[in-house]
1. Just checking, which of I, II, III has the largest value of Rg/Rh (Cα atoms, Kirkwood Rh)?
2. If you rank structures I, II, III by relative contact order in percent (Cα under 8 Å, 6 or more apart), which sits at the top with the largest value?
3. Starting from the value -12000: which structure in I, II, III was helix-only ellipticity at 222 nm (-39500 (n - 2.57) for each DSSP H run of 4 or more, over all residues; to 500) calculated from?
4. Out of I, II, III, which structure matches 5.2 when mean projected area of the Cα convex hull in nm², for residues 16-79 alone is calculated?
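Since every read-out is calculated from the coordinates, none of them should be taken as a lab result. It should be emphasised that the depicted structure is a prediction, and the values quoted were computed from it without experimental measurement.
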Structure I
Amino acid sequence: MENKKHRLGVSEVNLVARHLKLTDVDTQRIAPALGEIDEIYGMDKVSFDESTQVLNVAYDASRTCIDCIEEILSKYHVEVSHDWWTRFKEGHYRFVDQNVKDNAVHVPFSCHKIPPHK
């Protein structure tokens, strides 16, 4: 079994990878935005491919979500593409992020559990 090293606050069980297409990216704006995104607790990796204009992130979805990343991008006036495929993926990413967050705090029920004594 391979032992993978992740950053502090990142659990491999809750690790997700996201790819967002950005529009009209100015390199002077994207660099500080990437730096701030990289500092988010639970963020594992951040990269930007200039040739395809795609932001690649990997993070622990029980600690952060796609909305936090988009909030930082908008702070630096970096826009996520408005095409239908990117919007579809954003909706799916939000759904999965919320599921991971909900499942991380869920305590499973078992009918075989001994009831607590009073």
Structure II
Amino acid sequence: MDDELQLFVKWTDFLKWLLNTTEKFPKKVRFTFTTRIDNLALDILEDIIEFRYDTYARKTGFKMINIKFEKLRILLRICHEQHYLSNKQFEYAMIHINEVGRMTGAWLRGSAQA
């Protein structure tokens, strides 16, 4: 499996978990935290797809996608502190976001050098 496909599959799997998890957040935060978290994660998926087909976006996209990963981490940290995410859920999310972030960086750096 090439790096692009592996990255896409890993993020898609994480996205399914995340959407299922945020769906269970309390109603009072469903239109604030849930919507923003879900949209950021979906934006990252769109970025991965764009990077696959657009060489220019791939060369300039590392900073942009890194910022989105960081925003997602911060929002999930706040949700954890507010007890919308358990310790286990928060740890799972951070491990996966960091792993996909590293994979994305390596893929984009490799593409820029090619």
Structure III
Amino acid sequence: MNNKGQSLIIFVLILPILLLLFALIFELGNYGLTINKYEKEIKSTIEYGLDNIDSINEEKLTNLLKENIKGNINIEINNQIIKINVKEKYDNLFNFNNKFDIDITYIGYIENNKKIIKKE
């Protein structure tokens, strides 16, 4: 009996499952990179805002963020505290039927001449 055809059939049956698994891994990796990019941009914007806290306003910071990321950007500056919230629907690369929600909030302030930036 010849077993060459059996291993080919098993490979052909398993190949779509492997491709779906690789697509899912790639999709989650890309989502993680997008989250990381958003967090870096928010932190750098807060740092810039804290460096120029006396002359900065919400509109300047919003325009700065909009150059680098998209989404619904909400910035509040109260009592030397900068709060940035970004909400975005992340579009999937492979059109899985669900969309990931990005909702990131960071707060920055100066305490004892040190910039504090933390996730809320």
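1. On the way: I: 1.11; II: 1.00; III: 1.30.
Comparing I, II, III, the top value of Rg/Rh (Cα atoms, Kirkwood Rh) belongs to III.
2. Numbers: I: 28; II: 33; III: 20.
Structure II gives the largest value of relative contact order in percent (Cα under 8 Å, 6 or more apart) among I, II, III.
3. For helix-only ellipticity at 222 nm (-39500 (n - 2.57) for each DSSP H run of 4 or more, over all residues; to 500), the value -12000 is produced by structure I.
4. Going through each structure in turn, the value belongs to III.
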